[in-house]
Structure I
Amino acid sequence: MENRGNFGSKLGVILATAGSAVGLGNVWRFPYMAGQNGGAAFILIYFVCIILLGLPGMMSEFIIGRHSAANAARSYTNLAGGKSWAFMGYMGVFTSMIILGFYAVVAGWCLQYLYASIMGGVHGDANYVKEYFVAFSSDSIKPTLWSVVFILLTHFVVVRGVRNGIEKASKVLMPLLFVLLIIIVVASCSLPGAMKGVDFLLKPDFSKVDQNVLLEALGQAFFSLSLGTACLCTYASYFSRQTNLLKSASQIVVIDTIIAILAGLMIFPAAFSVGVNPDSGPSLIFITLPNVFQLAFGGMPVVGYLISVLFYALLVLAALTSTISMHEIGTAFFYEERKISRKSGAWIETIACCV
């Protein structure tokens, strides 16, 4: 079996692991939940959940992964000194494959919409944009092809190894994602009436806080940090012994939260400037936001076109940083447990996800 490899720098550790946490949920879930559940009040509760439960949970996975220096299934076996806890690792591997299969579908849509936005295919009135999404999502071939393309793109990164693949890609993808996000935030917040959207996201409204909001914030903390999916445990197995786990975990939490808040500042100011009440999920990014950007920048067609292209490029990058980490879980498991090459392990994971 070939050498597992490890991350070559502290920056690589932070960006790769933060990329695992940052994903489409930061765009379509966190901003909407914050806006609907008290704005800054929700964000404050979210921070408390992160500090009390999220950060310790991340630290636990980091400790397990680095201590074992093995794939998720073997990590729990080594730590427990027997096979009684191995099922925890196997569940993580299995869960990651299921999530990656679902995630790749939506990521494939993002990739297709990036192509369509470049070619001008998603620029039109509200009915056209909705009809375009319905036609594409109901097509029996195109969504599958784009999903396969995205999985192969992920495969290309993972198969190159930890340092030459995952780390190098993260050092490019994460800064680029942040730059694109800042550009769109500035453009969105410069629109007339944009401050209404900023207030919706950031103004605290404690009257909306109840037990359901507390549970939503707790769930978001676990969801956003990729806790319990074996991503963190697998990545931590590539950490060096000199990596400061608490400092790294804290930096990752801060990066993930900042990007989630910036995503809200990208969406809500533009939406409120044209009087649109944004929703969440796939309909937000494939139907609502294309209409919002066209209405908001209707007087500047070139700017509207560029914002649309940059937005879908951002989504592709966010999805890719997450799919890389999920793919690596299965890849590490297959090539270590089956004692085969990383290339073969990556192909098994890729084919399994495509199926």
Structure II
Amino acid sequence: MFYAIRGATTVEENTPQQILTRTTTLLETIIERNCIDYKDIVSIIFTGTKDLDAQYPAVAARQMGMVDIPLFCCQEMYVKGSLERCIRVLMHIQVSEPKDVKHVYLEKAKVLRPDLADEILTIAIDGPAGAGKSTIAKAISKTLNILYLDTGAMYRAVAYKMLKSNIDLNDHQKVVNVLNKTDLQVRYDHGKQKIIMDGKDVTSLIRTTEVSQAASKVATIPEIRLKLVDIQRNIASKNSLVMDGRDIGTYVLPNASFKFYLTASLDERAKRRWLEMKANGVEQNIESIRQSIHERDINDQNRSFAPLKQAEDAIVIDSTDKSIEQVTNEILGHIRGSLRKG
């Protein structure tokens, strides 16, 4: 069986000692995590950014005793805005048994593959309805190759269940009792979130105005929020992810790695929701959508338990006159800039 294992690290200074020390640590980590014997290594390719010329990274491998392994060093092309003082490794191995290889990214190189970093990366995106949270969160998760957890979909699913069961949403105890008997699961299929309720995929059934309004009411019930927050925190404790909602940065993940608060004008948010519904084949008057969003804003901001609120340490972004790509790049810029600083 033939495998290629990737790795990368960075140095603070362009000195022989730093280059050799960091490269040695990278190679040792790759070998340790993948249980590799030197005899299994077929070859290793090293690359360095143009700002590193004090030493060949391959020298570290020779100093580790890899005297019979073919090594190759080359300089990377310069790309504007790319990670500086970076050393990359591509190790080829051949083993007799199948192996679940583990790629390794250390130091500031973690920004290249945050999904493979040792620390779990959590990104909280809050904001009112229609601000573009879900769209942006999905784009961020795709770019960083981490999970996207749509918390709003979970509340919508609960609301959908209550509407289908003809449960009075004002009867909080009955709502709680029904949910306690309901099997609610969040699953991922090729990176896409699916909401499974009592064994049925309801993901495509929960995006109506009726369900949205009901979800806002359901979210005011403390017992419901506590139950769903437990599920959300459990997922976040095991996976790097982007989570969007109303109170992610203030309540669900108060210690999130990054917090953002997206907003937009009421008219812009109504227009976006109208276009979304139209694309899904749902016809709705834009003024009624505007009124619905306005009412939801009031409900979300004034609920007694975990209301919609901007976290004090959140970065605020007004997306009214910005494209999805612009907002996504702005958020990615903040994240990557911070990770590079370490």
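No value in this document is a laboratory result; all are computed from the given coordinates. Since the structure is predicted, the reported quantities are computational estimates derived from the model, not experimental observations. Cβ atoms are built from the backbone, for glycine too; each structure is taken alone.
Quick check: 39 is what I get for relative contact order in percent (Cα under 8 Å, 6 or more apart), calculated from one of I, II. Which structure matches?
I
As an exercise: FRET efficiency 1/(1 + (r/R0)^6) of positions 165 and 269 (r between Cβ atoms, R0 = 41 Å, to 0.05), calculated from one structure in I, II, equals 0.85. Which structure is it?
Numbers: I: 0.65; II: 0.85.
Going label by label, the one that fits is II.
Suppose you compute mean count of other Cβ atoms within 10 Å over residues 69-76 for every structure in I, II: which one lands on 14.0?
II
Match the computed value 1.4 of distance in nm of label points 7 Å out along Cα→Cβ at positions 133 and 149 to one of the structures I, II, and report its label.
II
Given that mean projected area of the Cα convex hull in nm², derived from a single structure, equals 20.1, which label among I, II identifies that structure?
Derived from II, not from the others.
To which of I, II does the computed value -12500 (helix-only ellipticity at 222 nm (-39500 (n - 2.57) for each DSSP H run of 4 or more, over all residues; to 500)) belong?
That value comes from structure II.
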